[in-house]
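Q: The data blocks that follow each hold one structure.
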Structure 1
C-alpha cells in the first residue's frame, strides 16, 4: 500500500511509525527541510521538501498511484485544500486533520463539497473519550463484535473482592471461560500477564461469551445505576476544553472553565451556553480553592502544557476529586502518571493515529473496534490465509507485551485462548492493543513477510 503524509510534525511521525510496522511504502511532504532531514535519519521513507498545495508537486509524485493521502499540517485550511486537490488528481482515499470548531460545525458540507473521505480531529477525539468516561460510565460492550456471542465488561475490582490479590493465572478458577484482557491502574491501561496480581483499586476489563459476561455484569453492576455527575471543572479553554464544555453542558452538568488568556475567555463566553467562564491562572491554588475545587465531581486538565496538566491533576486528586483526567502528549510521562493516582491520562496523538490507522486498514482486516480509556483499543479482525499468525500456538508467536489475543470466534463457538490455542483461517480474532505501540499492531495485521515484532 502506498501512502503519502503531508506534514512531518508529531502526528505525521506517529502515523509513519505505525505504517512502517506493516511495511507500507510511505512518502512524506513538508516545507521544513530540517524536519525532513531528521525523518530521513530515523525512517526508511521518501521525503520531499515542497508545498503540497501546489498541484505540480502532487502530479510530480504521481498522486494517482497512491492509495491514501493524510494531510496533517498545522493548518486546517491547508489540510482541506491538499486533500481535495489530491482526490481530484486521482488519489484513491484522502484524510484531513481539522481542528477548529467553526469547521466542525459544517463538517458534512466540507466532506461532500471537497470530496474528502475522512476527517480527524484530535481534540474532538479526546472529548469523546472523556465524555464516555464521565457521563456514560460505560460498563458493558455487548453487540460491538460481529458474532454477537462475545462481550467485554469493565468493572472495579472491589466489586468482586474474591479477585483481589489473585494472580492472573489463578483467575480462571473464579471466572471460568473468561479472560482479563486489560487493567486500568492509576490512570494507566496495562495488559496483564500470568504473574501479575489484581489490586484493590484496579479497574478490570474481562472478555468472555455473552451469557457468562451478562451474569457477571449482574453481579458487579447495580441495575439501572447511572452517573451522578453534576459539577465539572475544566482547566484550559483551548479546543479540547471548548468541545468538552459544550458536550457536558448539553448533558446537564454545571461546567466551569478556567482560562488565563483574556481574549480566549471572551471567545468561550460568546460561543458556549450554560457554561461559567473564569479568567485566571489555575496554577494559583487560591483560585482553585475559591472556586470550590474540593466540591467538584470531576476535574479535567486540558491546557497546552503537559507539566501543568499533571500538576493540576495531582492537586485535584489531593483535594478529594473523584474523577481526574489529564491531557498529556508526551509518552515519556507514562511512568510518572502511573504513580500519581490520576484516573485517566489521554494522549491526543495516540487517539488520532489510531483513528487514521483504522480508516487505512479498512474493512478488509478490521471488522470493529472500540477505544478503552483512550489508551488501548479492542478490535475484531478476520484471520486471512497469508497471515503469519495462522496455525501456530499463541505462545510461539512471541507477541509484544502491548498486545493480547482476547477471544477467537470460530463458526458458532467463542474460544477464550490459552498458550496452546491456534488461530485458523477465517477465524474472527478479538485482540486488545495499546495505542502507544500501533506499529506492533500493524505488524500483527500484515499479511506478507516475516513476522517480527522488533522495532526499526
Structure 2
C-alpha cells in the first residue's frame, strides 16, 4: 500500500505562502484577489484535500455557473503535467467513488467533495457542509454566499473566495471589508496579488500577454483587460458591460446612499418572471424627477406565493405603502397545470399586477440607461442588484472581434431584465396616483437633478 503525503506532490509557490499558511493554521475566512495564472484553484484544491482528511464532512467548490464548472475545474488539465487537476489533488487511492455526471467525489474516510454552481444555489442541500470555495467570486451570484453562509456558520466551517477583479462589484466590497477586518486583527485574510508583486511572469511574457489582449480586443479594451486580469485593477471596465458609463457615474456622484421613500406615497415593484422560475423584483418610488431604488430580490425554484411573502415582509419591516406590481407581458400567458395566468395567480395572492409597456430589448436597455441617470439607490441594493447591473454584459465574438448583440445569460440577466421593466414603468407609476409625488423636504432627501443630468448633485 502506497503512503500518501498531502498535499500530493505539490508545494505552494513563495507568493502563495501567505494564503496557504493562513489556511494551514485553521483560518476560516479568506479572499484572494489574484492575477490570471496565479494558481488559485490548485492551491484551494490541495488545501481541501487536507481539510477533507482532517475532518469528515462535505466540501463544495462553487463556480459562477454549473455548466461552466465542468470545464473550469472538473475536466481541467494541468498544462505542466497533462493530468486532471482533481486527480492531482485527490488521487485515486483516497477515493471511494467518483460521479462524473454529478461532479462528485466520495473519499474512503467518508468525506465528500462536489463542484456546484452559484446560478442554482437555492437547490443546494448540505447539512454537513464544512468548507466552500467560491472560484471566480466576482462573477458568482453573491446571493449564493448568503444562502450557504448559515450552513458554514452552523458547522464551524471555512469559506475561501478566489477571483480576479470584475469592476467594483461585490468582490471589491468583500475584499474591502475583509482587509479592514484583517487590519484590526479579526478573523479574515485578505490579499491582492498583482503580477508586479508576484513576478510570476517575465517581462517578455507580460509583453506577449498584453499583445495578445490587444490583438483580441483592440488597443483600448485590450489594455483594460490586461490591467484587470494581470494588474488586478478594480477600475477596469467590465468587458461589454451595457451600463458601464451609467454605473460609473452612479458611484462617482455618490448616488448610492441611505434614502427613505416619501410617506403616504406608494412603493411599486418591477418584476421579471423567468421561464425556469428565475424571478427578480425591484422596489422603487418616484420622487420628483428622481427614481428612488429601495430594494431588490432574486430567487429561483419557488412559486409566486414565496415572492408574495417576501413583499409582505418588506412592507411590514419598512412600513412601505403598497404599490403596483409591474410585470412583463408574458405574465398573462396561462401556465401548464394551473390553467391560470401568472397575473391571475398574483391577484389571488393580493398583489396588484399591471402589464408594463411592450418594447424591444434595445428600447428597454435605452430606457434603463436614462433611468439610471436619475436613479438613487439604497445601499441594501449594492451587493446583489447594483452588482448585477454593473456586470450585465454582451457576449464577445472571438472570430469577429466584436461584441454580439446578445447578452451573456447568467445570474445577472433576470435582475437586469427586471430593471428594464422598471425603466419602462416608472412613469406609469406617476399616472397611477391622483397627485404628482410631492417634493422632498429640505435637508432630508436629495434634490432631483435636471432633466439632462450635468454630473453634479446639489444638497440643501
Structure 3
C-alpha cells in the first residue's frame, strides 16, 4: 500500500500519454544532452560530446540549465520536440520522473547488450555499476529492486568535512599552545569522527571577525536528513509520514539549529564575502565545509593558498559522550547524479549509444579531470582515477573511495512526496524558527512539518 500513490500516478500518466501522443513528432537530427554545472564541467561535457560525434557521426547538443533545473526540464517535457534526449536526475527526483512517464526503462537495452552493463547475464560488460545504483531501480512496488531506469554518471560521499589547517595552527599560536598542552587543538582525525558537541565547540573557538566555523548554504535540508540518518533513525515513518515524534529526529534538528542560532557557528546563507560556502572556504572565511570530492576541482581549492584537511562528518554521541561510530554514522549519505533517457525520444538507439559512451570513455575523461567518483566502478578503480598526476588529488580520491566503500549510505527519500515539496515545507517553518527561536518550540515546528506533509500526501 505504501507505494500505491506512485503506482496510480504511473498508470494515470501512461493513459494520458496514450491519449496525447497520437500527434506527429519531428525526428531531430541530433541528440540534446541537458546538464547543470560550472564552466569547467560544461567544457568537459562538450569535449565528451565532440569526441562522441567524431567517433559515431551523431551530433550531441549540450544544453546548460539556467534557473531551476527541474522546473525547466519539466517544461521541456511538455513538447516532445524540445525535450532533451539525455538528462541528469537525482534519487530524490527519480520517482517523479517515473510517475509522469518521462523516463525510459533501460533494462531491455542492458539485457540486449546495447548498454554494456555487468549483470549476471552479461558478465563481460564494460560498465560495472556500484551497489548504490539500486536507487534507480524500480519493480513496480519498491525502489531498489527490479529494472534499471538510470545509470549513476558519478557519485560522492557528499558530506565529508573539509577543513582549513591554517586556522587551527593560528588558534594554537595565538593561545601559546603547544602539542601536549591542555587546550591544544588537534587536527580532526581522518578515521574517527568528532561528536556534534565537539564540532560546535571547535567551530566557536575558530570564529573571528568575518570568519565562521562553517556555512550550510548549499543543500542545508539534505544535510539535515543526513544527520537524522546518522542517529540511526529515519526522516520518515513507513517511508511516507514525517517522523516528528522520534527523539533522534529532534536531536538532529537541534544540532541543525545550534549551528545557526545565537553566536552562530555557521555563517548566514549569504556569507561574509557574499559568496557560497565553496568560495568562502577557498577565501578563508569559513573553517569547515561539507562537500564531496568534486569540490576540490570545482572551486580550485588546490590554489587556495593553505593546507586542506578532510575528515568524517561529525556524528551524534552515545550517552557517555563518545562518538557514534557505526557505518551509518560516518560520512552520511551520498550524492548520486544519474543519466536518464527521455521515454519518448525520437532517437532511442542514438541516446542509448551516447549513454553507453558516456559511461565508458566519458567516465574515463571525467576521472582524469578529478571530479566525482566515476559511476563506472571499473573506471573508479583504474589508475586514471586512483593515480592522477596531482599527488594531493590522488590522496583525496583514495580517501573518498574508502569512505564510499565503507561508510556511505544513500539518503532515504519519501516515495509519496517530492523532495522539492518537502524542502519547501522545511524552509517555511525552519526559517521562521531560526529567525525567532523564542517565538515557538522546536517540537511545535516538527509537528507543523508533519501536518503539512500529511496534507500534501
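Q: Given that Rg and Dmax of the Cα atoms in Å, derived from a single structure, equals 22.7, 66, which label among 1, 2, 3 identifies that structure?
A: 1
Q: Who wins on distance in nm of label points 7 Å out along Cα→Cβ at positions 294 and 350 among 1, 2, 3, i.e. which is largest?
A: Working: 1: 3.3; 2: 1.6; 3: 2.7.
Max of distance in nm of label points 7 Å out along Cα→Cβ at positions 294 and 350: 1.
Q: A further question on this structure: Work out FRET efficiency 1/(1 + (r/R0)^6) of positions 38 and 430 (r between Cβ atoms, R0 = 41 Å, to 0.05) for each of structures 1, 2, 3, then name the structure with the largest result. If you can, show how the numbers build up before the last one.
A: Working: 1: 0.60; 2: 0.20; 3: 0.90.
Result for FRET efficiency 1/(1 + (r/R0)^6) of positions 38 and 430 (r between Cβ atoms, R0 = 41 Å, to 0.05) over 1, 2, 3: largest is 3.
Quick note: the coordinates plus some simple rules give every number you see, no bench work behind them. Just so you know, these numbers come straight off a predicted model, no measurement behind them. Cβ atoms are built from the backbone, for glycine too; each structure is taken alone.
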